[in-house]
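Trainee: For reference, the structures are reproduced in the following blocks.
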Structure 1
């Protein structure tokens, strides 16, 4: 069985909602689980990550609730640019490419 990418099985059909949710999961794993409070405030952190990704869609001119390929890429570009001062560029590129492997299947 292929390894899932942020909860999404890349060997199956991918929807835009699945790709959007993979971005949220990626963000959660990269930024919230690493915090000291990651396990203590799991629901709060998941909600926070969802809010950040939703804002990225809005700032990129996309619709969080009805994403399409263009809005997903726009949100990813926004997040990658925003977090370049918090994470090494190699890490951002790795996560970006993982999500793009899903987006390219849309």
Structure 2
């Protein structure tokens, strides 16, 4: 029987799904906030890479989920993030128009 090694953060229901499929697997919960944060950062890189290879709404959703978890680790919730996002949009705008800043004279 072949074993596939992942060593990466997975969604919370994956262990239950594997149990229900009667799969043999090894896992552990991040031992501390440092390991969890490292795993989240690696997952963010993975998901962004997948989006860059094949842009889709599913990959955007995955990126958003990881960002929500990172906010949680930093002691914030999605409402706090949304407030900061909206405040920045009100004062600096969004990224919807595609403006590319080429240079600014000092």
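Trainee: I have 1.43 for Cα Rg over 2.2 N^0.38 Å, calculated from one of the structures 1, 2. Which structure is it? Don't jump to the answer; show the numbers that get you there.
Mentor: Details: 1: 1.02; 2: 1.43.
Structure 2 accounts for this read-out.
Trainee: Which structure, out of 1, 2, was mean count of other Cβ atoms within 10 Å over residues 50-57 calculated from, if the result is 10.9? Don't skip to the answer; put the middle values down first.
Mentor: Values: 1: 18.6; 2: 10.9.
Structure 2 accounts for this read-out.
Trainee: Any idea which of 1, 2 comes out highest on mean count of other Cβ atoms within 10 Å over residues 18-25? Show your work: numbers first, answer last.
Mentor: Numbers: 1: 22.4; 2: 9.4.
Largest value of mean count of other Cβ atoms within 10 Å over residues 18-25: 1.
Trainee: Taking relative contact order in percent (Cα under 8 Å, 6 or more apart) as the criterion, which structure among 1, 2 has the greatest value?
Mentor: Details: 1: 31; 2: 18.
Sorting by relative contact order in percent (Cα under 8 Å, 6 or more apart) in descending order puts 1 first.
Just so you know, all these numbers are worked out from the coordinates, no wet-lab data involved. Please read these numbers as outputs of a predicted model, since none were measured by experiment. Cβ atoms are built from the backbone, for glycine too; each structure is taken alone.
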